[in-house]
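Structures given as structure tokens follow.
Just so it is clear, none of the values below were taken in a lab; they were calculated from the coordinates. All values derive from a computational prediction rather than experimental measurement. Cβ atoms are built from the backbone, for glycine too; each structure is taken alone.
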Structure I
Amino acid sequence: MDSLDLIKTFREVAACGSFSKAATKLEMSKATVSKYVAELETRFGVRLLNRSTRSVSLTDAGALLLDRSKPVLEMVESTQAEMQGLAEQPRGRLRISATHGMGQGNLPGMLAQFMGHYPDVHISLQLTNRTVDMAEEGIDLALRFGPITDDNLIVRRLLLMDLVVCASPRYWKKHGKPEHPSELAHHDALTNFNQGQHPQWVFVVDGKPVRVNVKSRMDATEGAPLIEVALHGFGVLYLPALLVQSHIDKGELEPVLQPYVRSDMWLSAAYLQRRHNSAALRALLDFLETRIKGPSKIVRPKKV
């Protein structure tokens, strides 16, 4: 039996001055109340109550426990009330991890809207392109692109991301446009830093994944500098379409190999467990699901 329950029972007996009255108030049997008090005395190794056939009185040890246990129980009850509040009403701190690129997109605006709906929620946003250990770093929610293979995480898919292979017209004029993903091995690739020294790009050919080893001319921790280099004609990109769509619409970048790009790149929200999540986390998940919806824009080459 939990020590707090035993102490609560003891305090009720002391307040009522009777095992029978305490049992009635606690909706327990008199035998159970007596058993709880006896177990508490055994744990402390000292008698807490003087018992007679007519009355119950406190020993010196019982009076000390009655006095010292009051603030402890008050603190526990106050904490329980706050914890229930966190479970029932969105409030408190939410720690979110997202990529650097998302910090430059729509995410800050969506978080601002969310905070407008829930003024008692504090957002702590960590922008990083590394895969964080959510348990170790105390992250409540991680927003990630691409497949998530960690079986310890619960994943809610938010948006299927269109990918695009593209380069500037000047680059394609100089190097030629590939007609099959394997031909990219002979091109200058602009790659993500996390892909390492021997990057691979994944495509789908005849329904099966195909990995192409590409030669990286430049890598970076986020897409913006890679896009800028591509605009100057120095390499090929393989990125989510939403990052380069405006440049494609202007004819500054031209897409290729669209029938072969992979279609399993989701923007997902990952968290650690299904049960007992705070009301703030549940509210944020629902909010993001309603705000981030529908397919990203379909890539179309500029018509000549």
Structure II
Amino acid sequence: MKKIIFAIALCIGITSVNAQSVEELKAQKSEKQAAADALQGEANAIQAQIDALPGWKKGAFGTIGGSLSQFNDWYSQGTPNISSGNIGFTVNAFANLNQEKFFWNNSANVNLSWVKIDDKDDPTDNDKFREATDVFNVSSLYGYKLSEKFAISALGEYRTTILDNFNDPGYLDLGVGGTWTPIKNLIVVVHPLNYNFVFSDNDSVFESSLGAKIVADYTRRIGAINFKTNLSMFQSYKNSDYSNWTWSNSFSYTLWKKIGVGFDFALRQNKQEAVSFNLANGNLGTTFDNVDNKLQSYWTVGLSYNL
């Protein structure tokens, strides 16, 4: 009986010690976490001061995504012998110069991907990797500061594809106007005098014109998070059929060192491209009046790497 009582007492004692140890460890963890949060706040404040200093600020981040698969005699699907794969990457880079009287902001966005689907039972199908996503965009904005938040500015922006149909079409915007920076990291460009040069072999559809250019860009880094959203719009004075807009977004979250997860997506509407696509695919009766100007979109998700 004494042995049983002793064993019960020992178990109760061990449980009490373990409970006490767990509570002590949790308390220590809370203290360390609070200290780490305080240090991170100080580091963010110092980084904000660095970002506010005159001079060049450069950086880049991107996303890489891909997968490969192969099925052999997998009868539950319609094509039992098939191999497929896709690979893609996105790069967002910038080089900005900020001085007391002027600024010069430069950025580039590249999004490329390839895909293949090979049916082993169909010797006539295409078993090569083919271009899927193909986006190339560079811009340069110069501004002379009239005040802390407003500047007269000039913008050059070029966008096209580079894997397929390079510069067909290609768009070059050149214009002047004003740039407003209402809050940190947000740039709003309004250029009422802008010429949209369109380069294409199909002169019957694509046409250059004078119009207004509006750009809104918000780029920010908060700790392990990189975020960029950009809206670029052109409103033609000649004909609304020649207007277009693109809204692109990039997000990355660093999990370990410079590696993390990333997500990119974009939306676009361009009636000239819609007409050209339909004509090239046999819809010969397509015009600007009857074309179905669908909303274009793409997205990419995968591993990210911050430079």
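Among I, II, considering only relative contact order in percent (Cα under 8 Å, 6 or more apart), which has the greatest calculated value?
Top value of relative contact order in percent (Cα under 8 Å, 6 or more apart) goes to structure I.
Kindly point out which one of I, II the value 14.5, 44 was derived from, the read-out being Rg and Dmax of the Cα atoms in Å, for residues 133-188 alone.
Here the read-out was taken from II.
Please compute FRET efficiency 1/(1 + (r/R0)^6) of positions 109 and 205 (r between Cβ atoms, R0 = 41 Å, to 0.05) for structures I, II and give me the label with the greatest value.
Structure II gives the largest value of FRET efficiency 1/(1 + (r/R0)^6) of positions 109 and 205 (r between Cβ atoms, R0 = 41 Å, to 0.05) among I, II.
Hey, helix-only ellipticity at 222 nm (-39500 (n - 2.57) for each DSSP H run of 4 or more, over all residues; to 500) derived from one of I, II reads -12500; which structure? Present the calculation step by step, with values, prior to reporting the outcome.
On the way: I: -12500; II: -7000.
So the calculation was done on I.
Of the structures labelled I, II, one was used to calculate Rg and Dmax of the Cα atoms in Å, for residues 141-260 alone, giving 14.7, 47. Name it.
I
Suppose Rg/Rh (Cα atoms, Kirkwood Rh) works out to 1.17; of I, II, which structure was it derived from?
Working: I: 1.28; II: 1.17.
Here the read-out was taken from II.
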